[in-house]
Structure I
Amino acid sequence: MKTLVFGSLNIDHVYHLPHVLRPGETLPSLSYQRNSGGKGLNQAIALARAGQEVWFAGGVGADGLFLSDALAAEGVDVRLVRQTQTPTGHAVIYVDAQGGNSIVLYGGANQCVTREMIGQVLEKCSPGDLVLLQNEVNLVPDMIRAARAKGLRVALNPSPAAPEMRDWPLEMVDWLLLNEVEGHDLTGCTDPDDILDTLLSRYPACRVVLTLGSDGAAYADAGQRMRQAAMQVEAVDTTAAGDTFTGYFLHTILSGGTAEQALLRATQASAIAVGRPGASASIPRADELP
């Protein structure tokens, strides 16, 4: 059984600033790095480092071929990565002195998915395989429908959030992994329990994982609900914390673990990630966890 990440490949341009920019303000950057990134790439690396068999599908321009090389170096199968004439997607990331971040995305090659490509990619999957999706590529609703039609399981991280997601076929999603902001955008609620209640009332067969920052994380399905406290760490860079959480949570579940075990392991992994700079570079390997 394999996991297919059908997602984004980005070149991350990271600038460290004393504080988040105010409107009209110009600040000198304290440092600059160019990193491998994209929620798809980060989550694929998190899954691979956790111990999962991972395939990757997506688009990349000639300027970003090093991104598929970075995936391959982690043991990810990249035969389904397509080179496009469009430049590679990129992100401009501003990291403040407290480790928080603001991100501007350019879609680029990530927005070049076609329905023909979806069919070709999913032909490589077998019933029972898991397809992991985010919202940094186009045609995600088509991917969800096509995956379910082939008997595949679907996990969705609806990030970055967008209003049209309320019209997506989320009733076909097996695992919905999101943060409080995304939960609010999907439900209009701010209280975590209200977010979970609303999502489960709409999609009763879905299993929902809600990350809560310094308040930890919550899990809910039709039969149970639980919380996991956050680990107390000094944050350096939170860029890939959610992607790390997603990868480790899903690997634990796919390996036969319970939701409680998956919450704990994902929380441990993301706590290590926020204590390090960078995106994919901050994701821990399985043997680094307690």
Structure II
Amino acid sequence: MAEYSKEKIGVQLERVATMPFRRLYYTCGTDMGRLRDYVVNPCPRLMCCLSGEVHLCLHVNNGACQELFLQPGEAVYGVAMNQIAEQWDREQELFAAIMCADMTRLLYIKHDGVSPPPLPAPNPTLFFHVKGSINAVGKAIIAALDHIALTATPEQQFPGGPRLADALVENLKLDFFASKSEEPHLENTHRQFLWNEIYGFVADNFASPYLNREMLAKHFQVHVVHISRLFRQELGMNFMDYVNMRRFELARHMLLDFSLSIKEISDGCGFHYPSYFIRAFRKKYHLSPGEYREQLLQARRNTPKTKED
């Protein structure tokens, strides 16, 4: 069973910080078709090997889908909507930082390479949630890593990338050590653990069309009413309002990629039907997704070009 522990995650975060990255791979995973059966990870993430060997399948530097075997000191950075499939057939220690809009999810997984995969999402050995978005410097580093990832090719290594990943880890440490380890408004340890498990699961899976209260209740073996109560008490909104808020944030991000169709964006954000996505988007933003994208395109045309451009 996963353990929610700031102290123990802090030990693993310090291990990452004292092991400078010597190689960094990148993946975008925006081609939904080629990895249709893989899980789509809505938020940017940094995954690194602490010991053993981490076996992954992904589009390495946006080339062909291939197997990658991370060694200690190597890591993968994936932009939002990345598709990284862990294989769990090697003994390993894996650390991951998932930068969500309203928290950073820190995971540590120790796996023997023989036991069943630590599913779902995956089920980590240790985890901790740093509430709130990453600090301003961290956001700038993520923007730089996104730019590199979006322009990476199999031949390009971008020697400055590992140093950016090192800097990102240092900024994660700043937010981590400033965060509170206790949440006194939660009534007991069991409830605190349950909420953090559910909250992290939704953060990892909000773009899945199969995510709903009933699925959560069955997975965590609680009543659907209890799911609703937790979201109202902790976030001040009901479950579906929160999920849709996260889906619309992702949709606005994906609309920046003009190569994606509205249907691909609807599918990628977890909506069953493009027609529903369009109606719901218009209700929230008073523009259809196509009109919103046209505004973005017009703004881009009107932006003065610099000499470097």
Structure III
Amino acid sequence: MDKFIDFQIIKSLALKIGFQDCGAIKVKEFDTFSFSNWLNKGYNAEMQYLENYLEIRRKPSLLLENSKSIISFITSYNIETTDNKNNNPLKFASYSLYNDYHKSIKQALYNLINCIQDIYPDFQAKVCIDSAPLFEKLIAKESGLGWIGKNSLLINKTFGSKILIGEIITNYSTDYNTYLEEDLCKDCVNCIGSCPNKAILNDNIINANLCSSYQTIENKDSIPNNIELNGYVFGCDVCLSTCPWNQKTAIKDSKILGLNPDMQDLLMAMNKDEMDKLLFKKAKKNSPIQRIKYEKFISNIEKARKI
């Protein structure tokens, strides 16, 4: 007989820890055709690592023996106290102003698992975040947490698209979602029209070669002359900022994410043209910007300053 946990136990604990919402689906195999087609067209640019572990993407059950469920959790970073405005000419994607979300969400999920194991000692789970080879947005959608917008991001009716996703794969069955949110983007094309490089294609597809986020983070070489950064030196918020679902969904605080004061200092120094390598190294210790080197960071700044 399958081990079973009431989903309301999971959700109650998840909300108490600080997640905004969660949903569950039964472990299954996923169709990789569309993803493989995206790779074959070269839309992943130089992100060859996305070509790895296709079998795990197809069969997430390979990540945990006797797995039964995938539970998806969302965390909003659309927090009222975020300070990335003040008409700064140079900007970071707003998620990067917080402590490294990989560590924060992973720790929150481990805390959740520990709480569940206090009740169900044989509850086993594998923690995943966006670095794991999962179709996380599709899983979140099938978990009832929203729909996929034209810019390929998950949009939640309550919390918009400034959300981060984490999952656990567990050996327990639970109550699975049976309702799929309709696509509420309808005829809105704000995100498509706002993208400075026309990276958002039809059918929720992104051409990473043209995406500012890819160019400022994943591309280790010089950014092509035809790419406009709109002042962003790490990531990009342009399409998120024009999304109507993000205009009235700010939360007051987050128990999971915390603003990184060193990133605030770096933002201020960058805009005063007072860059310091030690300041950059200090900021990247617990920040998503640890993914780039100082030389790349300076190169991004120089590119972003060119109008």
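Just so it is clear, none of the values below were taken in a lab; they were calculated from the coordinates. Nothing here was measured: the structure is a model prediction, and the numbers come from that model. Cβ atoms are built from the backbone, for glycine too; each structure is taken alone.
List of remarks:
- Volume of the Cα convex hull per residue in Å³, for residues 92-227 alone derived as 158 - corresponding label from I, II, III: II
- Ranking I, II, III by distance in nm of label points 7 Å out along Cα→Cβ at positions 108 and 124, the structure that comes out highest: III
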